[in-house]
1. Of structures I, II, which gives -14000 when helix-only ellipticity at 222 nm (-39500 (n - 2.57) for each DSSP H run of 4 or more, over all residues; to 500) is computed from the coordinates?
2. From which structure (I, II) was Cα extents along the principal axes in Å calculated, if the value obtained is 50, 39, 34?
3. If distance in nm of label points 7 Å out along Cα→Cβ at positions 102 and 158 comes out at 3.2 when worked out from the coordinates, which of I, II was used?
4. Comparing I, II, where is relative contact order in percent (Cα under 8 Å, 6 or more apart) highest?
5. Among I, II, considering only Cα Rg over 2.2 N^0.38 Å, for residues 86-229 alone, which has the greatest calculated value?
Structure I
Amino acid sequence: MSGFTPNVEYAEKGDGPALLFVPGSFGTGAGWRAVIDLLGDGYRIVTTSLLGYGSTVERRPLGNATMSQQVEVLDAIFERIGAPVHVIAHSFGGLSALAHAILGEHKAASLTLVEANPLDVLRAAGDEALYSMIGAMTEIYFAEFAAGRPDAARRVIDFYGGAGTFDAFPLKIRDYITATTSSNIRDWSSGMAFQPPLASYGTILAPTLVIRGSNGHPTMLRIAELLAVHIPNATLTTIEDGSHFLPATHPTLLAPLIASHVTRASV
């Protein structure tokens with residue numbers, strides 16, 4: 001089953017507990033394929049893409065994007081599913097899932113957050129040195145994008161994955177990243193502007209699994225710790241030798257973590 005109005009990518013298959021897979025920036029539902037294949041039968045699998053990626057139409061203004069548009073997309077998908085939804089989200093998809101958990105009309109049955117990046121929690125927690133790393137990278141990235149540099153997004157990819165990560169991607173992926181950089185600029189603008197008080201994370205009551213890679217950027221390691229502390233029903237799991245792009249690099253470890261978490265949350 002596919003197709004969705006208003007212009008939001010939606011595909012589903014299978015029967016059982018509804019699992020909604022939300023990709024991060026530069027991603028589509030296909031990015032979760034390896035994890036989904038390992039989960040096997042017994043689930044109602046729903047995939048989507050965020051605004052500006054896949055077949056989800058971009059509708060955020062370039063200079064004034066907010067998280068409200070992503071929250072609206074997730075609310076619409078929850079309504080389409082019409083059953084308890086277990087959300088599995090990566091990177092900016094994780095930030096979108098958190099914004100939805102705080103601001104959205106519908107609430108998830110559980111959350112699995114893989115390298116989620118609500119960047120402002122660092123500033124809110126007083127981790128100014130880590131937060132300044134993000135600001136410094138973002139300033140250069142935005143300037144290079146404004147100057148028309150086609151591979152400006154390598155700044156983001158290498159920030160998360162380490163130097164050389166962008167160049168190591170297959171050409172097809174690098175081309176897609178280049179083609180969707182304007183949407184990623186909107187992701188960063190809206191993500192940096194999302195600044196709820198830390199106490200807002202305490203309103204998220206869904207059982208939450210926070211997953212990080214041990215080799216991730218220091219900002220991401222700390223963000224995961226803060227989420228685990230400030231979300232009441234959260235647990236933190238670290239995947240050894242993993243970095244930011246865990247759905248692609250460590251699907252065999254992610255799939256059983258997701259299955260176990262959904263099972264516990266469904267009891």
Structure II
Amino acid sequence: MAQFLPQNARAPSAGATRAQVDEGLRSYMLRVYNYMGLGVAFTAVVVLLLMNNPEVMRTIAVGPMKWVLFAAILGLGFFSHKVIYSGSSVLAHGAYWLYCAMWGALISPMVFLFFAKGMGHLVGKALLITAATFGAMSLLGYTTKRDMTGWGGFLSMATIGLLIVSLVSFFLISDPGVSKTFSLIISCVVVLLFSAITAWETQQIKDMYLSAESYGGGENFIARSAIFGAFMLYGSFVTLFTHILNILGLTNNE
């Protein structure tokens with residue numbers, strides 16, 4: 001969650017009317033959401049393909065591959081800004097689709113397990129809840145007049161702290177009952193945290209466009225910002241989905 005905007009990024013361009021800026025912003029945000037939606041669809045395809053390959057599923061679920069994927073996702077997420085803005089357009093697109101594919105590989109055993117246990121309907125339910133939550137929080141971030149720039153530091157530290165707690169609990173808590181309760185608590189906190197992150201990210205993505213308009217970033221900057229914006233929102237969407245699915249699974253009484 002890097003800070004990448006100049007202090008007065010919201011100042012509109014002197015050479016463009018407000019109507020032109022608003023029209024351009026709507027087109028840009030639509031591009032962001034289209035990229036993100038295609039990324040989610042691509043991830044679903046990856047999950048379905050892997051679910052039909054039991055050997056690969058087993059390798060990911062019980063071997064070190066899940067940790068390799070986890071580390072790769074974190075690493076690509078951390079360096080995404082540099083990769084997308086510093087490399088070629090092909091590299092920017094490649095990084096995004098690779099990110100979506102790795103997420104698909106990582107969550108495929110989890111989705112497969114729900115179907116194997118006869119709880120496949122919870123996957124669809126989790127997807128609907130995630131879409132509603134994500135849509136509401138992204139709309140809030142887009143429409144609010146409150147400047148949420150200062151939230152970045154707190155949200156970043158909270159995410160890092162939660163990640164550390166999750167890893168420590170995974171390796172140190174062996175009692176099934178305690179582990180289940182702790183997993184439920186962590187997932188609930190993650191959903192609250194990433195709901196706020198979604199709103200914050202949406203405002204930052206919106207401000208990237210206004211920054212380009214104000215400082216002459218040009219079409220190339222806007223195109224890359226659309227990919228970067230989709231990258232940000234996609235990660236939050238999938239994180240929300242996995243933890244909402246976990247909550248539904250842990251609280252399922254059927």
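1. Going label by label, the one that fits is I.
2. I
3. For distance in nm of label points 7 Å out along Cα→Cβ at positions 102 and 158, the value 3.2 is produced by structure I.
4. If we compare relative contact order in percent (Cα under 8 Å, 6 or more apart) over I, II, the biggest value is for II.
5. The maximum falls on structure II.
Readers should treat all values here as calculations from the given coordinates under stated rules, not as data from a laboratory. Here the structure is a predicted model, which means the values were calculated and not measured. Cβ atoms are built from the backbone, for glycine too; each structure is taken alone.
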